[in-house]
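We did not get these values from a lab; they are worked out from the coordinates using the rules stated. Computed from a predicted structure; not experimentally measured. Cβ atoms are built from the backbone, for glycine too; each structure is taken alone.
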Structure P
Amino acid sequence: MKRRAFVAMASLFAAGPLAAQRYADVAPGRVLAFPRDHGSHPAFRTEWWYITGWLRTREGRDLGVQVTFFRNRPDVAEESRSAFAPRQVVFAHAALADPALGRLRHDQRAARAAFGLAGADESTTHAWIDDWSLALTGNRYVARIAARGFALDLAFDAPEAPLLQGLGGYSRKGPRESHASHYYSRPQLAARGRVDIDGRALDVEGRAWLDHEWSSEYLAPGAVGWDWVGINLDDGGARMAFRIRDSQSAPVWSGGASRSASREDRTFGRDDVAFAPRRTWTSPRTGFRYPVELDVRIDDETYTLRPLIDDQELDSRSSTGTVYWEGAVRAHRLGREVGRGYLELTGYGGALRL
């Protein structure tokens, strides 16, 4: 879709009525089934497939990578028989965190799911907009992105079973049961492939993390955004933690999960997770201030997160209508680096709208 259409799509994303009864409910007790639940869930309001990771070139250069596809049901023109009716809308973000540049290289796209030019399959992971795509075949995800100033051709191997978040994939996000998502992660993805930066091809490999989440009523009233981190530990384990924040940065809800090196999975509740900022960074473009370095407690373990670079702000106002910080971080514990992952900070420039 042409860039001049991005603003129209962003308005469409936010303009739908908030009548939750028009959408499918997220409820405890639903058993996730694969490969079906790798695919899209068009009855729900919003959904995303999120891959983040650390890559290293043959020369030893570290890069952070993010590839995200969003599906949104805006609840407009659903009774229309026109093929042009925007019953489902697809957005995509791609970014590289490059210390040599000192900020993100990023691009974004948006399109209605129509005419085979954009869509999200229901049978398994396959989301695309023109020549941007994320697809799962067997246990391998492949991302192909032709962005402005960079391109990605990456494979992510996922030999292990999904890590189900919350209660069997039902992840509570607020005081009501409806404030929830169906949610699973696939940590410790083995990444390899090629990154093109300004026409120069770089062979890369590394570790990544995939989140797949779908919901109809994600944020509770009074919530303005969230902090989330996924860490691939050097011992082969993984940790995830999140908090939903109000306007005073107090937690509305919190949670987390872990996978040990011996492949034992655990889920953590509100009292088991805490975020404590250590240092902030202020964007020179938006003036938004983000806690880019912080301590995260998950059960009885505390990790200090330090960013690859401070400037990892992603301005997506021309697609999903938000500005957020999504960055590669190193995780330290007891004075030494123990893993790497990604930190997401939303709602620091005003309440997030989903």
Structure Q
Amino acid sequence: MARKTTASLRRWLTACTLLLPLAGFAAADEQAAKHQAARGEPTPLVIAHRGASGYVPEHTLAAYALAVFQGADYIEPDLVMTRDGHIVARHDNELGLTTDVAQRPEFADRKRTQQVDGVTLTGWFSEDFTLAELKTLRAIERIPDIRPGNARMDGSLEIPTLQEIIDLVKTLQLSQGRRIGLYPETKHPTHFQQLGLAMEKPLVRILTRNGYVGRHAPVYIQSFEVDNLKTLSRLTQLRLVQLFSSGQPYDQQVRGTKLTYAQMATPAGLKAISRYAAGVGPEKSYIIPRDGNGNLGTPTGFVAAAHAVGLKVHPYTFRAENAFLPANLRSSDKRHERGDSEAEIRAFLDAGIDGLFIDQPDIAVRLRNAD
């Protein structure tokens, strides 16, 4: 197994080196290494959202490796469970949008409808596949209309396990001569707990086995739910991050509490979070909402309130394409073209954030190194 894993890593690393001419990533990485050596853990942290997913299909070893070459400090794998209890990286447990499973006749009978986090979905789900079966699938681009270049790589990349991602990180730490962090997200934790596939203990076991222990280890574990983070806080001293969306965390819906993300964003709510987490990961509008015209508005007091109780603030998600940018920062009405994402990032840096999730890590690294 070790020999097979090493061969796989070599294959992906070789493929990623072919991508380097895209943006002079080696130079960016050298600057990032100097920045880190001078200041310890860089500020703001550049967290590669699903890898360098603006350039390569998300949650693949190629996307993670490319993010490291671009100078990212942390790579973010979203984690789901297989039927036989393995942890793999996918944005969701539904596989139809990010793999070629729909084109695989041998798995046609696995398509079904179920509720995930209270939403009815039809598709193919990770919990219905063994790891061996998932390894026969290939990744596809999730938003090909916005990232047609990524779609040219459809069918060439595997679904990685968490262990394979860790092996990649440790290999690249040696070759790049710097520390590279992991920022995993536990996806649908209540759903997997109800299936008897709870991921909290297996996740901590894998991280511990690989030497990731204590608050100074280069790991943050994030979740949109609350109770699984509290469970993790009893299992590990690794840093935890409470994510924010809209409405209620799903585990709180299941429990029948009235706790909402809006309540969690108040000073009292943030104080409660600080008892089990080291940071918060809000959707960007918690920090700078958009006005009625879709332009960036005025910063809120969220960052100051989080900092007042000792929480780091890592908002999500920064993307360069017009489809995701404020109206006044778009370059045209073509959704796939790039706009002025640097201006958006600068506004959030001025608001005092400690890190950011981004699909194009090279842009944030370049801005940070220019300061």
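Can you spot which of P, Q the value -10000 was calculated from, given it is helix-only ellipticity at 222 nm (-39500 (n - 2.57) for each DSSP H run of 4 or more, over all residues; to 500)? Please list the in-between numbers first.
Numbers: P: -1000; Q: -10000.
It traces back to Q.
Among the shown structures P, Q, from which was the value 21.0 of Kirkwood radius over Cα pairs in Å calculated?
Matching structure: Q.
For which of P, Q does FRET efficiency 1/(1 + (r/R0)^6) of positions 184 and 256 (r between Cβ atoms, R0 = 25 Å, to 0.05), calculated from the coordinates, equal 0.30?
Working: P: 0.95; Q: 0.30.
Matching structure: Q.
If FRET efficiency 1/(1 + (r/R0)^6) of positions 104 and 280 (r between Cβ atoms, R0 = 35 Å, to 0.05) comes out at 0.35 when worked out from the coordinates, which of P, Q was used?
Q
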